Structure I
Amino acid sequence: MKAMETWRSITTWGADPAFNMGLDEALLQSREAPPTVRFYTWRPDTLSLGYFQKFGDVPGAGRAGAVVRRITGGGAIHHVNELTFSISASLEHPLYRGVVADSYVRVHDALRAALAKLGVSAELRGKRALGSDRADTGMCFHKSTDLDIVWGDKKGIGTAQRRSKGRVLHHGSIKLGTSALEGSIATLAEIGRSVPVHEIATLVRAAFAEHFGVVFATSVPDADERALARELGKRYVDKSFVRMRE
């Protein structure tokens, strides 16, 4: 029997926003590391702007506890009452080889399987419009695409990729509850499910293991990754937000 591939699993709960973004980029650059899944939360509550967004594109940005700019595109996400995850791997890995859209479907199928364990009937949006779609907020969960994961006619998971030098970073947000910036979106709380964030992470990791045919080794970022994350993290802090708060 062929041995199963081993991936790293990292958790960083309640991390500083700049460190969170810096570590994602450090993992993207970490060519010697095996594929790595990371689960994390934020302190304080943080608005992450998409790579091409401006602070003024998000009318509610000033109400967040902190603002950073992501390495990926798309709309802004308010990181509170949620689980954030990232996958970093080589583009030669079967999960990411081939058509980009297919890699989203593979990952989203695993996420939907994890949600099913909680009784959540989630599906890809397809061509229909959603009740959570809005054009005036700049928020990720108010703008949907065919491949987004939805339940209850609203978007509940947003993911995005950055591909660079033969590597991929795929990160996303799973909503446990909403916030004042996001309002009526699909959340676990909305359908009466109150599940601790670490339990959601356990379910997602198990679904990834089953769907990707891998086993996980619990790990931590090594010293070089941590140092690089702290250095890279400095450039993710949105300076326009800092000026407005002064």
Structure II
Amino acid sequence: MVTFNNIRTIRELASVISRQIEADESEIVSLLQDRNYLIKLGLTQETCIGIFLPDTYEFWWTTSAEQFIQRMYREYGKFWNRERRKKAGTIGLSPMEVITLASIVDEETVMKEEEPVIAGVYLNRLKKGIRLQADPTIKFANGDMSITRILKKHLTIDSPYNTYRYGGLPPGPIRIPSLSAIKAVLDYQRHDYLYMCARPDFSGYHAFARTLEQHNVNARAYRKALDSRKIFN
């Protein structure tokens, strides 16, 4: 029984899998960095992480790296059945775009009940042509998911993952999203919020806003809370 969840990178995935079956860690990474191999699957180096759905699967111990990837590709195809593809189409996204947005939602909150609300915020922004301005994508673009405070210097990076600089979704997922985050995107909460900011009580919840004016009030309160705790980077 092979289980994986809460995975951010291909290397992390390969490490976890190679401890559970015979597949070699370096071979998994190598295949998922091989552009020609990925093209055959209709994937890119940016999107390939999106086919791995966190769950528990049954494998033979002797499963090779390629056999593991092929199995996960088939499981991805099964997951995206007619009903889920229809839901994705209704909100104007492809399956991989749903995965990409879900990966951002996953990085935004640990509060599962907030996921559909956050998904709704981002979908509202996409529909209106407003840049996502998602802080997790900035952390990803800077190669440091441990950043606790996004500063102006972080926003200057020229990366397609910089959703403050470029419109639309980034070119691929920024992590392997949870199944709950994927569901949150497909069944997002309908509302008219366009902004969100972490609450200053550090509860893990967010303050949502319909207008930029209200968002600025929320953002100032959160920055003040960060300053009081001497969190400057």
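Name the one structure among I, II that Kirkwood radius over Cα pairs in Å, for residues 24-151 alone of 16.8 was derived from.
II
Comparing relative contact order in percent (Cα under 8 Å, 6 or more apart) across I, II, which is largest?
Details: I: 28; II: 21.
Ranking I, II on relative contact order in percent (Cα under 8 Å, 6 or more apart), first place is I.
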Quiz item: Comparing distance in nm of label points 7 Å out along Cα→Cβ at positions 64 and 136 across I, II, which is largest?
Solution: II
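When distance in nm of label points 7 Å out along Cα→Cβ at positions 168 and 192 is calculated, the result is 2.9; to which of the structures I, II does this value belong? Intermediate values should be presented prior to the final figure.
On the way: I: 3.8; II: 2.9.
This figure was derived from II.
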Exercise. Out of I, II, choose the structure whose coordinates give helix-only ellipticity at 222 nm (-39500 (n - 2.57) for each DSSP H run of 4 or more, over all residues; to 500) equal to -14000 when calculated.
Key: II
Exercise. Identify the structure, out of I, II, from whose coordinates FRET efficiency 1/(1 + (r/R0)^6) of positions 32 and 184 (r between Cβ atoms, R0 = 30 Å, to 0.05) was calculated to give 0.70.
Key: II
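Since every read-out is calculated from the coordinates, none of them should be taken as a lab result. Remember, it's a predicted structure, so these values are computed and weren't measured experimentally. Cβ atoms are built from the backbone, for glycine too; each structure is taken alone.
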